[in-house]
Structure formats: structure tokens, C-alpha cells
Structure 1
Amino acid sequence: MPSLKLTWAQVTAWRLAQQGLAPRLGHAGFLDAVQRMLGVQAQVMSAAELSMGARVNGLTQAQVQRALWQDRTLVKTWAMRGTIHIFAAADLPLVVAARCADGARYCLHDFLQLGFTEGQYDAFLRAVPEVLDAEPMTREALASGVAERMQTPEVGPALLGSSWGTLWKPSMFRGELCFGPSAGRTNTFVNPRTWLPAWQEWDPREAQQEITRRYLRTYGPATPRDFGFWWDGGGTTFGKQMFAALGDEVETVDVEGWQATALRSTLGAMVHGTTEPSVRLLPMFDVYVLTQSRNLAPVLAQEHKGKVFRPAAWVSAVVLVDGTIAGVWEYETRQDRTRLQVRMFTPPAEQVRRDIAAEAERLANFLDTQVAVEYNTGCPPPA
């Protein structure tokens, strides 16, 4: 039986603080914010930028872009759940080592389905780092170069026709391919081992344990299923193995009847955590929402779940009030004006309205635009 009992208020306060949401981090903590999240989902690039902006005071889109393409302190690649993420550059070797710990042969089935052999799959993996270096290459140029190196011309069209970049993912997971700066509307790729300022090798098993620690340090308490979903989209086996590998570093806790695992080193701060009043506008696919346990009731009322978790794995932008999802929002920018539409689940208090207006002002500064807030018809704006 769990020896420690926690409340949802304590857990929510802990998660908000660890994720840089309440309180927010200062501008100097930009990279710290990204490292705490251990990956910002970037299938929609603007949403990833807003996730960072929601946690860091004074951050702008231009600074995120500079960190990616000039300073190279951030890196963009496919990772957890097979989706595009942005990482702190120093963390990519850690993620790569953890993914490769079991010698997984990612996407081999996709190659075989196209009529290629397992030997050609291995030749593809060898060819990519031989062709790709720190100089950005378009998908077309890289596909052509890989096909030529493999002496297999038919590989080129297959790589160009790969839906969602599926055939490129094995190389990304191995840390031999990542996104480079766009050439107009065209994506480019680089080899992160030469593109990034440094590459620190990790022992794969140690990397898996470190990933698990850092996950629990930011998103705990959690169940093996929660961890498995975050890491690779489902299953509990891997999560059980990783929690067990931490041994005495972890402990089972009881959160108002829900049993989950937490790092022992975090429990003192958790017990003394208190939630300060806060309102946050979190973008689509924000990690705070993605990493909530499937037991969402304390954070999101069941009757509103469909407004947040939508068909085709779409996750709405949410209004967070004291750590609870209290509404959804979306925005549209035309020229230098942004229209922010807010739909609260219940009519908000006057203070919440004022806080939403303050969040809209932060959004205006981040996007370098003017923002006008509109509420849905069931919740008209104040006079």
C-alpha cells in the first residue's frame, strides 16, 4: 500500500511549477524550459513556439527561430510517438541513446512492404550519414544522394513519396538526420552530429533511466501507462520496466485514491506545494495536456473531454485556470492583427476575464501583432 497520500491540488501545483507555468521562468531560463519539458511537440510549428512562450517571460517567435537555425541550441526532429519535436540541443544525444537501447529496427516493415529487402534497409541506414553532413540538403537532393550511394535508383522515388516522412524516421531516431533551416517553403535536413555544437554519447541503458527520471521530475506522479503513452504512444510494459529500473529512487503514492509512481526526491516539494491563482493560454498539443493521466477528471471534466481531445488525434488549445482546463481557444492572424476566440466551459469570473486579457497581451508581444479577444456567444465579453 502507498505510504504517502497526496491531494490533486498538491500534484497540480507541482506540475505547474515543474513545467514553468506557475510561476513562469525568466527569459534567461529559455533553454531550461525546453529541457524541463524534454521535448516540445512541433507537428504544428507555431504551437511549439507558443508552448515555449507560455512558459518564458519576454520570449518571442524570432528568438525561437534564432535558437533553432543560428545558435543551434534547439533542434527539430522526429522523436516520441513518431511525431516531430523540438529539443534542447544538449538533450538530443540522450533521447537518441534511449531510443536505440533495445536495437529497435524502426520502420523496417515499411521498407519491406515497398518491396525492398532487409539488406537494403541496412544499406539505407549506412548511406544517410555518408551523404548528409552539416550542410543543409533538400529532401530531393538527399533522396537522390542516398539512392546513388546505395546503387538502388528505385529508393529515390520511395523516399520522396514517404507519407509523413516515415522512411526517414529510422535515421532521425538514430541521431543521423534532423531538420535544417527551411529554404523558402522547402524543408532541408542536416546531420545533427555535425550540425550541433557538441554531441555527448550516452550509455543506452543509462539514457533510458535518465529519461525516466526526468519524465517523473516534470510530469509525475504517473503510471507506467502514462509513461508508455508519452514515450511511444501506448503500452505499459516499457513503463513498468523503466520504473522498476529506478529501484529505490521511486515510490508509489496515493492521489485521492489514484495510485501512481513518483520520484522520492520530489515528494517533499510535492507535499508542500500550493497552487497560486493563474490563468494560462496553452496552444494546441501542449505537453501539459498531452501528459495528463488518462484519469483526467481532476483536470478536465468528462463532459468537456471531446472539446479538447478531438478526432484524428487533434488536441485543442486550452484555457488553464489554476491548473484546470476551463475552456478552449483559437486564433487567426491577418497582417498585423490577431483575432483570439475564447470558449469557456462555464462563464468565467471577472478576475479570470482580466487574466485572459493579460494573456492576450502576452500573445500579442510574442507574435508581434495586435490581439482582440472575443468570447463565444454563451460567454459575451464584459462591457
Structure 2
Amino acid sequence: MITTQRLPRAAPARVLAFGAWLKNSACLLDGDAVHWSPLHGDLDTPEACRALAASAQALLGRAEGGLDAVAHDLHPDFESTRQARAVADRLGVPALAVQHHHAHIGVLQAEQGSVAPAVGLALDGVGLGPDGSAWGGELLQVAGAQWTRLAHLTPLRLPGGDLAAREPWRMAAAALHALGRDAEIVPRLAPAVGERLASGVALLLRRGLHCPATTSAGRWFDAIAGLLALSVRQQQEAEAAMRLERAAAGWLETQAAPRVASCGMDLRPLARDCLELADRGATAEAAALFHVGLADGLAQAAGEAARRAGIGSVLLGGGCFHNRLLTRRLAARLEAAGLAVRQVHGRGPGDAGLALGQAWIAAQRLAGGHGDLVTTEVSACA
């Protein structure tokens, strides 16, 4: 069933957007109306791919005046990208790629009907960056279709590639590597996964083999959950992050928030402090410290960026903002600094609503007569 959402401002072009690979849904942006497909789920099954194709056809039936463009993710190998390009070719309209995290912030711009400059924090599991690497912990400045990557979370390696996203113990090893503590990987992790696996991952990290880098906030949650022995392997998406949040919430129910020295978007000092608490058996306190430290560091980085640019609002998008502890603490810190905080409504902060951001940005790009402007980042954690 197609549902309709109304925006406070009409878009300047009619765009069909094909959404994300995970939690996929598509939408047609037509004036101030957003016509939504049902949720199709992850595009890793033939059924979900067929459902997306059928939804796209149904949405096209709503575009009585024809389309101006089709929008899709930057990743060239997604089924949503392939379908979008095929439809664009058939109709003779442009197929416009929109970077994943820019689209997350674009959802907020659309829901506000805004093209004004804003600072955005996009935190999730993964999205392809224009540099070909895996992003997911991004501080952006946006205005209409233009955007700048200002900073990002400290990169972590993904030992074993995509497998690392399903096995938090691998991300724990990556965090130890980022801290320069490779010698601790085997003694800390072998009891949980065996010496052979732990030694193999340690070797991959030392040699930089099959270990692509990511700035993903989601992988940092996995890493800390792994270091605190809260999760070894995940049966469901975000399972490790939810366990970490539950442990932190339990501690914070009876204790004051831990004191932490904010290090902006460099999470290495915070990870060291969490590990020190874990070694003293204070697992729940360490989980709380990570949430507090991450929120405060993000607030510091976003607040400084907003002040430099003379911007009064910060937009929060991406699946990590399903985490209530992180979101509440971050919003409170930003508001205390005099900044307006905007959060996603509609289909929520994750990938289920990403198509709206794709469509809004593509429409602004067409109206502005220029491409998607990406400028050099001015601050990043190495």
C-alpha cells in the first residue's frame, strides 16, 4: 500500500528515489507530497528486489506529469541503484547518485522544508563515501544540494571485511590495534574465540591485509561491546549496540553520569578509559562512559562547527539515533550550547526513510543547475 506524507515546502522537481540497500523503501517526491512504498526489507533476497520493482512501477503511476529525475545511492552495486538506472534509461531522465550520509541529513532538510545552511551528524553502520571507503560517523555541513564533510570518527579497520560487522570480537581487535595494543589481541580475545582465530585476526591487522577502514559509529559500538565481553557474535543487526545500551542504561538508573574529558570525534582516549574500567570489572560503568563520552564528543565537534559557520541548528540522522541514551544526551548538550536540534520523524532516523533524503537533494540539485558539491574536509581524526 502506498502512503502519503506532506512536507512544509514543495520540492522544485518531481523525483522517484529508490532508497537504501538495508530496510529498503522507495518514494516519489511530487511537490509537497511524498508517496511512500511499503517497506521491502533488505535487498538481499529475490522477493525484496521484486517488491522494490513493483513499488517503483506503482509510484510511477502517481507521477502524472512525468519525472524530472531518478535518485539512488552512491554505491554502484546495490540492487536499488541498478533498478534506478534502468528506470532512468527507460524514461530518458537523469539518474542522480546521492551519498548515503548526505541523504540521511537530507531527510531532515525535507521534513523541515529547508535549504538553509545547517550542521548535520550522520551516524550509522555503513555507507559508501565518495573516496570509495566505508563511512558512518560523519559531521557534515549542508545547504540545499551542497555539502561538506567537516570531520569523522576515528577510523577502525574491518578485519575480515564484511564479516567484522557480524562479529564484534573482530571490532574489539580493531580497537586494540587502533590503540597501538596489538599484543593484547590474543590474550584478551582467545578465551572467547580460540587462539587460532584471534591470532589470525591479529596478523591481518598487523599486515593490513583484508582490513578496509571505516569511520562507522555502528562499528565503534560493536568494538566497545566486544571489548566489554557483552557480545562476541551477533545473531541480529545492532544486537551488540543494544546490549551496550542496556548495560549503560542499567548503570545510569542508579548512578550519576560518569565524568569524561571530551576528545571530540577521536574515540581512542574514550576507548582506553572504557577498557580500564572493564579490567576492574566495571562493565556497566564502562558502557555508560562510552555513551556519555561519545555524546559529549559529538556535541563538542558539532557545536564548534556550528559556531564557526554562524549556524544555529544541528540535524541528527542515521540508524545510531535509535539509541535513546546517545540521542538524549547529545541533544541536551547541543541545546545547552544554544543550538536547535532537529530529529527525523516520518519513518525514523535509519535507512527506512533514506529515499526522502535522496529525492529532496536530487530535486535541489536540479533546481540549482549544478552537481552535488563536495568540498574538502577541514577536520578529521586520523
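Worth pointing out:
- Each of 1, 2 could give log10 I(q)/I(0) by the Debye sum over Cα atoms at q = 0.10, 0.11 Å⁻¹, for residues 175-358 alone, but the derived value -0.44, -0.54 comes from 2.
- Structures 1, 2, by mean count of other Cβ atoms within 10 Å over residues 159-166: label with the highest value: 2
- Of the structures 1, 2, the one that 1.2 was derived from, the read-out being distance in nm of label points 7 Å out along Cα→Cβ at positions 79 and 351: 2
- Of the structures 1, 2, the one that 68, 57, 38 was derived from, the read-out being Cα extents along the principal axes in Å: 1
- Of the structures 1, 2, the one that 11.5 was derived from, the read-out being mean projected area of the Cα convex hull in nm², for residues 55-238 alone: 1
- Answer label among 1, 2 for the case where mean count of other Cβ atoms within 10 Å over residues 135-142, calculated from the coordinates, equals 26.5: 2
- If relative contact order in percent (Cα under 8 Å, 6 or more apart) is computed and equals 18, the structure in 1, 2: 1
- Read-out helix-only ellipticity at 222 nm (-39500 (n - 2.57) for each DSSP H run of 4 or more, over all residues; to 500), computed value -11500, structure in 1, 2: 1
- Here the criterion is Rg/Rh (Cα atoms, Kirkwood Rh), for residues 199-286 alone, and among 1, 2 the highest value is seen for 1.
- Taking distance in nm of label points 7 Å out along Cα→Cβ at positions 127 and 247 as the criterion, the top structure among 1, 2 is 1, with the largest value.
No value in this document is a laboratory result; all are computed from the given coordinates. Bear in mind that the values here come from a model prediction, so they are computed numbers and not experimental data. Cβ atoms are built from the backbone, for glycine too; each structure is taken alone.
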